[in-house]
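Multiple structures follow.
Laboratory data are not the source of any read-out in this text; all were calculated from the coordinates shown. Just so we're clear, the structure is a prediction, and the values are computed from it rather than from any experiment. Cβ atoms are built from the backbone, for glycine too; each structure is taken alone.
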Structure I
Amino acid sequence: MKTLSTVLLLIGSNIFMTLAWYGHLKLQDMKLIDNWRLGYVILFSWGLAFFEYCMQVPANRIGFIENGGPFSLMQLKVIQEVITLIVFTVFVTVFFKGESFQWNHLAAFICLVLAVYFVFMK
C-alpha cells in the first residue's frame with residue numbers, strides 16, 4: 001500500500017509541478033494572462049507549487065525506507081524523475097500542439113526506464 005500511495009502522490013505532485021513551471025506559458029498563449037507582469041506569474045506559479053509540495057513531501061516520507069516505506073532515497077529520486085518526464089510529455093503533447101514526440105525522446109525515455117531498472121537491482 002505504501003508503494004501505491006507513494007507513486008500516486010508523486011504523480012499528483014508532478015502534475016502540479018508541471019502546471020507551475022509550464023502552465024503559465026499555455027495561459028499566456030490562450031491570452032488569459034498575456035498582460036501579467038512577471039512577478040504575478042511567479043506568485044501564481046508559487047501558489048501551484050504549494051500543492052506540489054503538499055504531495056511531494058508526504059510521498060517521500062511515506063516511501064522512504066527509514067520511515068517504513070519500500071524505497072531508498074536513490075530509488076525515490078529515479079521514480080520521481082521518470083514520473084516527471086511522463087507527466088511533462090503528456091502535458092506538452094496535449095496542450096502544446098506545436099510540440100511533437102520524436103524518436104530521440106523515446107530513446108531518452110528508454111534510457112530512463114533502464115535507469116529505474118538499474119537503481120532497483122540488488
Structure II
Amino acid sequence: MSVPRVEVTPAAEALLRKMQDLHGPLLFHQSGGCCDGSAPMCFPRGDFRVGQEDVYLGDIVRTPFYMSGPQFQLWRHTHLTVDVVPGRGSGFSVEAPEGVRFLIRSRLFTDDEYRALEQEGPPLKGPQH
C-alpha cells in the first residue's frame with residue numbers, strides 16, 4: 001500500500017511493543033460502536049474473531065488493524081493515527097490495566113492521497129492474518 005491508512009505515534013508504538021511482550025501477537029479493531037467508539041480495541045490475536053465485513057487497513061508494529069465495514073464507509077476518506085493517552089477506556093483492550101488507553105487521531109486524506117488509494121482499489125475485507 002503506497003499510502004498508509006493507519007500509522008502509530010512513538011508513544012503508542014512503545015506501549016504496543018510492551019503489550020506484545022506481555023500478550024504475544026495482537027490485533028486492533030475499530031468498531032464505531034457505542035462504548036468507546038473512537039478508541040481502537042487491542043486484543044490478543046486469538047481472542048477476537050475478525051468478521052467477513054471487517055476491513056483490513058494495514059499493520060502497525062506487526063499488528064493488523066481492522067475496522068468494521070459500516071464504520072469504514074464513514075471513515076474511508078480518513079487517515080488514522082493510533083496514539084495513547086492517560087486514563088482508562090471502557091473496553092476490554094489489553095492496555096486498560098496500564099492506566100492508559102489507545103485512541104485514534106484522524107485527518108482527511110489529501111486529494112492526491114485519496115486518488116492514489118482509489119487507484120489501488122478497495123482495502124481487503126475479512127481475515128488477513
Structure III
Amino acid sequence: MIKKIEIAGIHTEVTEDLHKYIVKKISKLDQYLPMSARESAHAEVKLKEQKVKSRVECTCEVILFLPKATITTKETTVNMFAAIDVVEEKLKNQIKKYKQKHASGQLRHRILARLKRVSGANDL
C-alpha cells in the first residue's frame with residue numbers, strides 16, 4: 001500500500017468521501033510496482049475544479065514519485081470521481097511500463113536456470 005499520499009484541492013473542497021475514495025484507489029496501485037520500489041513510492045494528488053462557460057470541469061492530477069522515475073497523469077471530466085477512476089487506469093498502464101523497464105530480470109534468470117536443469121536431467 002502506498003503509505004504517503006498528499007491530497008490538495010485547488011478551488012475545490014476535498015470532502016471526507018472524496019478523500020477516502022482517493023486513498024482507496026491510489027494506495028492499491030502498489031501491487032503493480034516492483035518490490036524494490038514499494039517502500040519509497042509516494043503520491044501527490046491535485047484536484048482542481050473550474051467553471052468553463054456553463055459547465056464545471058473537474059481535473060485530477062496524480063504525480064507518483066518512484067526511485068528511478070516520476071509518473072504524472074492528468075485527466076479532466078465533469079465528475080471528480082470519474083476523473084480519479086480514469087487516472088487510476090492510466091497509472092496502472094504507466095506503472096506496468098515502468099516495471100518492464102526498471103525491474104530486474106531475476107524471474108527470467110530463474111526460469112532459464114530451471115529449464116537448463118530439466119534439460120540436463122533428461123540427458124542422463
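Before moving on, here are some points about what is shown:
- Parent structure of the calculated result 1.17, given that Rg/Rh (Cα atoms, Kirkwood Rh), for residues 54-109 alone is the read-out and I, II, III the choices: III
- Entry that produces 20.8 once mean count of other Cβ atoms within 10 Å over residues 14-21 is calculated, selected from I, II, III: I
- Answer label among I, II, III for the case where Rg and Dmax of the Cα atoms in Å, calculated from the coordinates, equals 19.9, 78: III
- Which of I, II, III yields -25000 [helix-only ellipticity at 222 nm (-39500 (n - 2.57) for each DSSP H run of 4 or more, over all residues; to 500), calculated]: I
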